[in-house]
1. For structures P, Q, calculate FRET efficiency 1/(1 + (r/R0)^6) of positions 47 and 79 (r between Cβ atoms, R0 = 41 Å, to 0.05) and state which one comes out highest.
2. Suppose relative contact order in percent (Cα under 8 Å, 6 or more apart) works out to 27; of P, Q, which structure was it derived from?
3. Matching task: -22500 is the computed value of helix-only ellipticity at 222 nm (-39500 (n - 2.57) for each DSSP H run of 4 or more, over all residues; to 500). Pick the structure from P, Q.
4. Rg and Dmax of the Cα atoms in Å, for residues 55-222 alone computed as 18.9, 60: which structure among P, Q?
5. Can you tell which of P, Q yields 1.07 when Rg/Rh (Cα atoms, Kirkwood Rh), for residues 23-142 alone is derived from it?
6. Of the structures P, Q, report the one carrying the highest value of Rg/Rh (Cα atoms, Kirkwood Rh).
7. Identify which of structures P, Q gives the largest calculated value of mean count of other Cβ atoms within 10 Å over residues 63-70.
Structure P
Amino acid sequence: MNSYHHQTVLLPEALDGLAIQPNDHVIDGTLGGGGHTEAILEKNAPNGKVLAIDLDADALEAAQDRLQKQKQRVVFKRGNFADIKKIYYEFTTELFQISAILLDLGVSAFQLKKAEKGFSFLTPGPLDMRLGGSGNNDTLTAEEIVNHWSEREIAKILREYGEERFAGRIAAEIMRRRRAKKFTTTTELAEAIKWAYPAQAKHTSKIHPATKSFQAIRIAVNDELGNLKKFLPQALDILKPGGRLAVISFHSLEDRIVKNFFRDESRDCLCPPEIPACQCGHTARLRRVTKSPITPSAAEQDKNRASRSAKLRVAEKI
């Protein structure tokens, strides 16, 4: 039995937003441990199917164990949600209409704590950080970034993706240390980041000094923002009219991408306001179900601290 565990976030809210009916066909673009898919299978019974996608082989194995009783209604696929349209056309035995698509952008505690995946700053592990693990085809790793990128490039991703206010100090310390010896483990990197932090900030911060930097490097390694931008228009293409798309994000940059996409695709014209007549020819393709993001209840946040930054947005295809 796989020990993979991921605590599902905003489950009732996501199901309500997707408005899944009996026999609807659904795509779960981030299967994880299978929590959302398990709940979806209850909603779309008796004949609805779920195309379940995940890049992590451990997650797929755990979900297959969990969903053993419903396996006839699930198509499991290891892949990147950025390729959702290709996966849909290649791996569905019939081109059924999709009524709902869900994307949960959270990284599981299992992945973050498993040393060999390279996400943990508390336990020594390789500087990898590829969500699909070392067996996938993605070549960029955390080791490549910290040992070969320029100081300016490192500071930029720490600042933009991690919202790290000491990005410049951290990048400078990384450069100083790697001149003497290349980084090989996550704990070596974490120690450099901790050393770069001002003493006052270390004492007052509620999180480990390496938290934001590790998040930023992970986002860069996996092109998480780029993948989300690729996913959204494809998902809208696949949905049938009246179908719904729900995205759970955990980072302000992710939420902004979803927010802006939903806003633009709900408009009939994207021309600048100074242009008196529409020249772009754009027509609205969706209706925003949630004008503002839905956030976890106080009870859920108390139960699962990792849910605190979660935001859910839902749209319906016209």
Structure Q
Amino acid sequence: MKKIVGYLRAYLQEYFHWGLYLYTAVFLGIAIYLNYTFKFEKTYINIVQQPHSSRFIAYVLFYSFAYFAIAIPQAYFIKADYLKKREFWIRSAVFLFAICLFRAFWQYRDWIIALKVNTYEQIFLFKVVGRAKSLITTLIILFVFWWWVDRKQIKHFYGLTTRGFSLQPYMIMLLIMLPFLIWASFQPAFLKMYPQFKPWVMKPVFGLTTWQMFGIYETVYSADFVMVELFFRGALVIGLASAMKNHSIVPMIVLYCFLHFEKPMAEAIGSVFGGYILGIIALRTRSILGGVCIHLGVALLMDTLAIVQYLNK
């Protein structure tokens, strides 16, 4: 824990900039207000009845605005020269393309419908493949780019390494959070949300029990959390550090916040602080496993606590 606190303190002492952080706070405050007041993303970006290409273009504009509205002013605030580097623009374009393709990828639903399976089988496939789409889209793009461009200078796949990683501080952090998660598990809203795959309301399909179906879903669900860390702390922080040095974190947290705009407002706000801390850790250690432990640990704890509450009814 002392080492992590040291990372945070050292980064803030060296890179904290009042003007940049105030601008970012105002920008995020306005964006969060507009999104949750007018349901902006649901109403104008992720519209259900629209062509897949239109949704993709909408996300390109939406996420590019979020990222560059911080990345460009930041260069002037801190007097950095990364805007003059071709490397910055190429990496930003590739990584933004990857996340936009992931968010706009709804074709899988058409493919499942075309299988002509029954309703319960369709629901199960929607849930599992919907969670796996980051593996179908973002993972492939990131791996190809890393293999052809970054493999020599970034030996490990955007921080997917145990080097520089120690499990103990993250277990302590999870233990600190556990009482709050236990308290939350007694709230009706929590039990309505978690687990996101409820075996007791699903029908068995494909010769599987509902708990076997739950196990399949949780496996893909867990992989999706690894992908979130690989993209935001791996690609956007470690991958862009070669062009932006130690200044890749603030644009990342804004885009990370925008990713949460279809979730409760508290999650979107919390993602800013969580993303910032995990970004600093990834930048210092060059490993994303700390973020994976926290992100995945909290998610699995919430599911476990919700199941315990259901079984104790």
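1. Details: P: 0.95; Q: 0.50.
Greatest value across P, Q: structure P.
2. Checking each candidate, the match is Q.
3. Details: P: -12500; Q: -22500.
Clearly, the read-out refers to Q.
4. Details: P: 18.9, 60; Q: 20.9, 61.
Answer for the origin of the read-out: P.
5. Values: P: 1.01; Q: 1.07.
Derived from the structure labelled Q.
6. On the way: P: 1.00; Q: 0.96.
Looking at the calculated values, the largest one is P.
7. Values: P: 16.1; Q: 18.9.
Once mean count of other Cβ atoms within 10 Å over residues 63-70 is worked out for each structure, Q has the highest.
Each reported figure results from applying straightforward, stated rules to the coordinates on display, with no laboratory input. None of these values were measured; they are calculated from a predicted model. Cβ atoms are built from the backbone, for glycine too; each structure is taken alone.
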